[in-house]
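Chemist: Read through the structures below before going on.
Every number in this text was worked out from the coordinates using simple rules, so none of it is lab data. This structure is a prediction, so every number in the text was calculated from the model and none was measured. Cβ atoms are built from the backbone, for glycine too; each structure is taken alone.
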Structure P
Amino acid sequence: MNKSSQQGLTLLELMVALVLGLLIVAAGLAVFLNAQRAMGFQTSMGDIQQNANFGLSMLTQDLRHANLNTPSAQRVNNKFVGSGIVFVNANLPAGVRTNTANRLTAQGISEDATQAEASDQLTMQFMPDVRGDDQFDCEGNAMVAGRTYVYRYYVDKLLNHQQIAGSLDRFGLYCDSGFYVDSSNSVVGLGANGQLIIQNVDAFKVRLLVKNPNGNLRYTTIDEYLALMPTSVVDEKQYVNVIGIELGLLVTSSQSIGADASFNTSTKYTIAGQEVELQDNTNNGKYLRQAITQVVGLRNTLGAE
């Protein structure tokens, strides 16, 4: 009669095997989770960079047209009709000065994601050299020769279907386009159909590079500039002219970075020389933010001379 013996694992060997298996699974899971976090972080950074590169380049390209072919004596200020930056009604022809309330360049006028100080609004005008049928305004409408176009840049909340459930309120930078001709009695289309050009913008600030009659340069906010040029200043030799614009954007990611919220604990940012503070929200730290600044020289002006 043959005898056979059976061999197996001891209890100790089985426990060691289970522990080793768990360690291998845990290591694999850790690699997977880290990869997911890294992908979320990189996606958020990509959102911000894409907005900055494409949206801001479009905005600055438009601003370089300010004051083009307007009757402003190649000056940008709050006195001349045709000034490339529209500060007051006096910068527009007398016939189109109706219904311009809240549509002029102004400081702290647009609702945004920050406390106290709302975003600025920037309004510009120019008459383009229209050649062919492939030139369009910021709303996508074909440009027509002989029209003076007025662009208004402002921050507003995105439409409901563009909001993300459970996340922060999303804002964006919009461009509102209108135009007028010599026979117009208003700026046609202004205030009717602003188009989103940069999404996920928490704040938008503007500083003006100005030159005084003594040839000194300085940056001012919009309100500071208007205080330098009250209605009592009527001598052109005393005018303070604008020769450049500094744009500041606080751009946020559209996706949460989740557990990486410790990377983003700041609630105060400086854009265009002005400090802004986010509204109180426990979810603020879950989104990446970046302050972006761009200076644009006004090419169509002799204001620096």
Structure Q
Amino acid sequence: MSRILCVIDGMTDPHFQVERYGHLASMGSVRYVDTCGGFPPETLHCVLRLLGVTDLPVHLRGYVEALGAGIPVRPDDLLLRGSCYTLDGEGCCTMPCCAPAKVEDPAFTYYRLGGYQALLVFPHMAHTVNNIVTQIPSGGQRALCPQGSLVLRHAFERLLTKERCMLLWGQSVPVALPPFPQKSAVICGKELVKGIARLLHMELFPVKGATGDVDTDLDAKTEAALRAAERCPFVLLHINGADEAAHRHDSAEKETFLRRVDDRVLSRLLASEHEIVVASDHGADPESGAHLGGPQPFFTSR
């Protein structure tokens, strides 16, 4: 028997009621855990804490994104995530929008990660990481320029248009963490979680149709998790669509997706012989489009 940890990214919100999801509600035990540990509510630190990793570097996000996407980096590189948003008439971020496919600039190398996400790599700037101030994107904020670096200000202005901005955040440098203590497998579509797997030397099980959004192939991911559990005593199954729906301010899409997860994923996991744990890494509010902190539910089957 193995342990399968199913993390439903952004599962909770102010209107979340477990009774709506029959298989989830049937699980025998639930407790609430602090997934943030003093960090802002975002997937990287929350998932790492659910994996038992609590001694975390402050500056980690951009590097883990690079690991997940297979982007080459050097020890003295500075890395930042970019999140592309439309702007209203007052310069406030409204909705995620498609990031530029290509940007040429001598100061940085630009990589589009898919959808609204991008990664910027600044060579020979790792030593500046502690001087930089950024903000994690949230609903309704103004297009905030990073502070503490003229090079980052240039990058922000280079990517700014009247209709769109690229919020730069998650500044980091290459680091190493101890390997995960068990033989383990990771099933996911989100590049960040692939990066977590590589950071902790966990085995990635590729799944065709795993998109990291609501159109992901839930059946294929569930089958992969059950197959992996035959080989590994620990399996991380990460499901991301609810979080993306919340960022799009689409409460109906989020609710429909959570019901599909309950029907297609949890039903099969709970019918297996394995120990099943279901957790939310953080909340995600469709009204604001932002992540939510606070204690998150942690369901166990045994």
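Chemist: To which of P, Q does the computed value 4.1 (distance in nm of label points 7 Å out along Cα→Cβ at positions 107 and 251) belong?
Modeler: Q
Chemist: With distance in nm of label points 7 Å out along Cα→Cβ at positions 59 and 147 derived from the coordinates and found to be 1.7, which of P, Q does the value describe?
Modeler: Considering all the candidates, the number was obtained from Q.
Chemist: Another one. When mean count of other Cβ atoms within 10 Å over residues 179-186 is calculated, the result is 17.1; to which of the structures P, Q does this value belong?
Modeler: Values: P: 14.2; Q: 17.1.
The value was obtained from structure Q.
Chemist: P(r) over Cα pairs in 20 Å bins from 0, in percent computed as 35, 57, 8: which structure among P, Q?
Modeler: Values: P: 29, 44, 14, 7, 4, 1, 0; Q: 35, 57, 8.
Only structure Q yields this read-out.
Chemist: Hey, another quick one. Supply the structure label, taken from P, Q, corresponding to relative contact order in percent (Cα under 8 Å, 6 or more apart) with the calculated value 31.
Modeler: Q
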